[in-house]
1. Assign the value 24.2, calculated as mean count of other Cβ atoms within 10 Å over residues 97-104, to the correct structure from 1, 2.
2. Quick check: 46, 28, 25 is what I get for Cα extents along the principal axes in Å, for residues 113-216 alone, calculated from one of 1, 2. Which structure matches?
3. Match the computed value 2.7 of distance in nm of label points 7 Å out along Cα→Cβ at positions 81 and 185 to one of the structures 1, 2, and report its label.
4. For relative contact order in percent (Cα under 8 Å, 6 or more apart), which structure out of 1, 2 has the highest calculated value?
5. By the measure mean count of other Cβ atoms within 10 Å over residues 33-40, tell me the structure among 1, 2 with the highest figure.
6. Taking -12000 as the value of helix-only ellipticity at 222 nm (-39500 (n - 2.57) for each DSSP H run of 4 or more, over all residues; to 500) derived from one of the structures shown (1, 2), identify that structure.
7. With volume of the Cα convex hull per residue in Å³ derived from the coordinates and found to be 118, which of 1, 2 does the value describe?
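Values in this text are rule-based calculations from the coordinates and carry no lab data. Worth saying up front: this structure is predicted, and the values here are computed from it rather than measured. Cβ atoms are built from the backbone, for glycine too; each structure is taken alone.
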Structure 1
Amino acid sequence: MVSTLLGTDDACANTAGWGMQTSWTLNGSTTEYVGALADTDGYVVRASLAYKGTATYGVASTTISGETLTGLSTAYGTCVVSVDNAGTTQLTSSVDEGNQVMCHWLYILGGSVQSVQFVTGSDTVYGESRFMNGTEWGVDGSGIVGSNIKSLGTTLTAAEHGFILSPASLTLYTDRTYTMDWYQPKYASRYSSTGLKRYNGGATDGSKVRAYCMAQRLVSTTTVLSTSGIVAATNAGVSGVVTLSGASTLAASVIAFGAAALAF
């Protein structure tokens, strides 16, 4: 099942350069996972980001963050923050639940051309997902500055998390949905605060999250941009807080999604 984190009712997600409509889909397999990854049972999350052309965003110093972006490397994305039952951001007080934030980034050359930029200079990877703890994220994203976007937290990798970026490669951005998939860790009662958490989508105990539009910004900026251009969802779910759906806890047989697990 699809969980809409930033949708048509959130203004920032419908304004090119400010944010993108974003959803998560939690999927599993009807058979036991037998792949090469050591710490998973086949439970996959797909993040979908609906990109709209940013050709006119940041051409002059008119961005939310007051930056001129034309011809310069930028980052653009969505960050998803875990919250408690009251909708309060779980920061460092939740030390045994794994990462508190997951950020999805696309890298773009600012201006009208919309050329792809890469994670590293000689790479072919134009987007990534990075997870971090509450201290790294700060209050409402205050820990995010342009120059730490590619280093803050931990990146999801193909080798460790089965990360897949789709399409696999491109040279120019077009209006379409870009996806990022990763395998979740096996169920455990505790997770390291610096490790990857398991997002649950059970019928009665789904994880609660709030997404943030991360407006396009320079990746060279070293000053704190604070929450300028970082806008929380307010209309998705209940007042911006979404309870994830689409996956329940695993059966004792460790089959990720049998018929019983889907019956909710």
Structure 2
Amino acid sequence: MSATVAEIEKLISDYQLWLRDKTTIRSVGEDWVEITTPYLDRHNDAIQIFARRENGGYLLTDDGYIIRDLESSGCNLTTDKRQQLLRTTLNGFGIRLRGDALEVYTSPEAFPRGKHNLVQSMLAVNDLFYLAKPMVESLFFEDVETWLKANGVRMTARAKFTGATGYDHLFHFVIPSSGGTPERVVQAINRPSKDMAQQFIHEYTDTQKVRGIEWRAYAMLNDQNSVAGGVVEALKSYDIRPVLWTHRLEVLQELAA
């Protein structure tokens, strides 16, 4: 059974209430305010960002946390390919890289969007580059992209849509409609955790409400990493098809149509 508009509206309202209630702030030093969000990094620690008043607006930064954490885990970000991928990812959220820090300058009116985009870019960069197994030679995003291209799937990589909340959401691959097959979105989820599933569900349902077209969603789950309990069931309950990477051939015909 498909979800109703009323159900989605309640979910969005519940999400906003959860986000507000689970966010805490405190002063650090003379100029900075630390914002602790309910989003979790790969260590299951709450993601923190820092805000400072600057030129009538606000500078928001992760203070270099994401990049330094990846490098300390042995993830080399100095290659041309990974630098290009890093900057492409950040550009999609309107975030700049200064040294090791992810930053965005925002006006007071655009503060919610700037904060949202910075946190989402931190999650995206962390998930994009973190390699759970040292012997893995390529990033999961690249694996999915290479597989789609090799099988002749026509798609656009890294498409951004604005949802009902006014926030922008980045989808990894969008496959246009063809004949009787509707538009499809494919999200490459490297770490299939409960948080990542909930994030994609929110992004998909938030965007679905305003696009006004028929489309299908696929969550490509990297089961070379562990798939957390409940992830598959949660995705299915919102008409998102979960696809284990090792079983990807099962959906090739649907994606290539």
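1. Details: 1: 24.2; 2: 16.9.
Structure 1 accounts for this read-out.
2. Values: 1: 46, 28, 25; 2: 43, 38, 22.
Structure 1 accounts for this read-out.
3. Numbers: 1: 2.2; 2: 2.7.
Traced to structure 2.
4. Numbers: 1: 28; 2: 13.
Answer by largest value of relative contact order in percent (Cα under 8 Å, 6 or more apart): 1.
5. Working: 1: 12.8; 2: 16.5.
Across 1, 2, mean count of other Cβ atoms within 10 Å over residues 33-40 peaks for 2.
6. Details: 1: -500; 2: -12000.
Answer by label: 2.
7. Numbers: 1: 118; 2: 138.
This figure was derived from 1.
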